[in-house]
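Quick heads-up: structures coming right below.
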Structure I
Amino acid sequence: MTGRLAFVESPVQLLNVLEWAHARGRGGAPAAEPGPAAPAPASAPDGLRIVVLSPTDPMSRGQLRRMAQLARDEGFTVHWQEARAGRGALARTLRELGGPLRAAERVVVGDPFSRYVQLLLTLFGPRHVTVVDDGTATMEFAAQLAGGERLVRWHRKGSLGPRELVLAPVTSLARRRLAPGPRRTVEIFTSLPVQAPPGTEVTENAYAWTRARFGPPALTGGADLVGTSLVETGVVDADHYLRVVGQLARAHGATRYFAHRRETPEKLHRVAVETGLQVVRPDLPLELIARRGPIGSTVVSFPSTVVHTLPLALRGTGVKVAVCEIAPEWLRATASPRAQGFLSGVVGTASGADRLTPRTGAAVDRLEFG
């Protein structure tokens, strides 16, 4: 259990750990990308052990179970840790993982904002750290690391609440453990456009493992919509969201709505009833679902990681990815002051996706290609 240790808490994090391992290849050297007909290589670097810090929501757990099996099929050792299973879970997790973490040469983390990961890093500081994508938060992490700011998710309000004040020392120390220094190297493995903070190495995630392992997909000829959890995180008004989903479905002839794993059953019921779309709850990250197919010839999404990752995963298939911008009037009063700027940045840097922009003064009445 020495060598390399990865902590993941979501299906996408686990997928990107597999992509990182594939990119490094055995012995740490970058792996050459296979041709279209080449079999998927055995890409697990020696000594990499993946620890799943299991979440509590059923959707994430189900996808993680399937991703864990994919990782085992690739030759990785995967340990499922019930890190949130009631009283005593935290102490048990620290006791079981303390030894492997102290012995690890490199620690790979999927979510540097995770309180669980931050606590582990404060207790055991690794010499080498790799951060892989868990959504667009990687962009915020890189910016905060470069600016010496405290680590806080972009959709959170700026002021510190009671819980954040109690955990502030943990967050502060974790930030130092996630920053490069004389005794620590930091790598960010990402498919997103980030500026490398001073002393940090940024490595491109081109989704080479996904393309080698799955597809190419059959195309349905229609369009698919990709759901988002912006309503659940308190950023976007639910009624605005539902109206725009219906408008997009009519404009693009979409029939399916791929739900985000954090979307509530109540909202998904409204999507089905009010728009007529077939709601699909994927059992794997969307990059793999799309690559396996069948998938629409056009995929329409709101600002999220998939507008950066799907063009990479679907490279060469002919699928067009489009992103619908978020108009300021769709935001809730509870949204973070940084929300509009961050979401605009996600759209503006999505070079592989077409942009759908709301007309001025008619945000939910008509959308057009920008």
Structure II
Amino acid sequence: MNASTRKHLPYTLTYYFAFILLGLTSAALGPALPNLAQQTGSALGEIGLIFTAASFGFLLGSLSVGKAYDRLPGNQLLALSLLMVSAGLALIPLIGRLWLLTSAVFLMGLGQGALDMGANLLLVWVHRARATPYLNGLHFFFGVGALSAPLLIAQFLLHRNSISPAFWLMALIPLPAVLYLLRLPSPSAPIQTTQGDPRSVNLTLVALLSLVFALYVGAEVGFGDWIYTYAVQSGLGNVASAAYLTSAFWGALTTGRLLIIPIAARFTPGRIILVDFAGCLVSLGLILWFPHSSWIMWLGALGLGLSMASVFPTLLAYAERRMTLSGQATRWFFVGTGAGGMILPWLMGKLFAQFGALSVMWAVLLDLALGLAIFVTTLGIRMKKPLSVYQD
């Protein structure tokens, strides 16, 4: 371990820890949904409103905090985001009315949006041009949290018949990181010095990449949300095997983020993203070409998870190489993330109801094909990235 790596290790580990919590909270609501419906006296159709509240809070949190990271100490802002998530988690088991529960989930979503954007941005500021493998590591730990949340909730339901202890435990987890972040000096935002072209951000590139983020996240969330119902409705699995299939997809996505770390250190972000999208399209093509084969469905889901694994963090690394990655520019990527995660899975549900199960796979395929086309367009944008100087 060289001196630079040792110097940055406290930042890297702290942001990784924060992303475990982000993964925990992102995957906690689904397994708790029946209990929350009973807790608030709501029907399952009504309790689904909390997902919209979480997504809307995430979008607003990402949008509102961008400029703040450019102007205020980033670690303190990240600590505040963790506290918001913690407060939402602590309140959720205590609330007996749906509208109050929706408000608590919205608060948690605000914190999640600010946390997601902040940890990614600060990690780029710490590692600069060498950020690609570290970003993949960050999102691997999100997967660790997402895989752990259902197991944690299941254990408390099994032994305590209650989700409350699980949510309160998750609310306590971030507190040591909050205390540490308040004492850890914040990484500095890049100071731009112009060389020829004075523009630091190409608005066209920001807009196109935001669309790619929206389309990718919509595909990831949409496939993850609907693959269970797709398998059952298509007669390709029972409720148990469909649940295992869903876990296998998320497990492949998490494993892929670990496997890509050494690869990301050797290849450019643009090349990795092209290979990722190609793998996604091939995997979905197999599912559509053999729609009645259960083992092809498993193969396609595993291939899609592995191919999707590095898209999000590598897109951020690609953006860092094309422009100075300020908070103001980065927030639009996360606005795209929030919008894609909120709108596209909802649209897939409408298609599912009207045209049948296979329409979801076509929707994911067309979504990713459009994302690939837009990304290829960004490769042709010529721009001179200003020299970015970081203060240590």
Can you spot which of I, II the value 3.0 was calculated from, given it is distance in nm of label points 7 Å out along Cα→Cβ at positions 179 and 339?
-> I
Rank structures I, II by distance in nm of label points 7 Å out along Cα→Cβ at positions 19 and 307 and report only the one at the top, that is, the highest.
-> II
A value of 3.3 was computed for distance in nm of label points 7 Å out along Cα→Cβ at positions 187 and 251; which of I, II is the source structure?
-> II
With relative contact order in percent (Cα under 8 Å, 6 or more apart) derived from the coordinates and found to be 16, which of I, II does the value describe?
-> I
Supply the structure label, taken from I, II, corresponding to helix-only ellipticity at 222 nm (-39500 (n - 2.57) for each DSSP H run of 4 or more, over all residues; to 500) with the calculated value -28000.
-> II
Figure out for me which of the structures I, II the number 0.30 belongs to, where FRET efficiency 1/(1 + (r/R0)^6) of positions 99 and 203 (r between Cβ atoms, R0 = 25 Å, to 0.05) was derived from the coordinates.
-> I
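Every number in this text was worked out from the coordinates using simple rules, so none of it is lab data. Quick caveat: nothing in here was measured; it's all calculated off a predicted structure. Cβ atoms are built from the backbone, for glycine too; each structure is taken alone.
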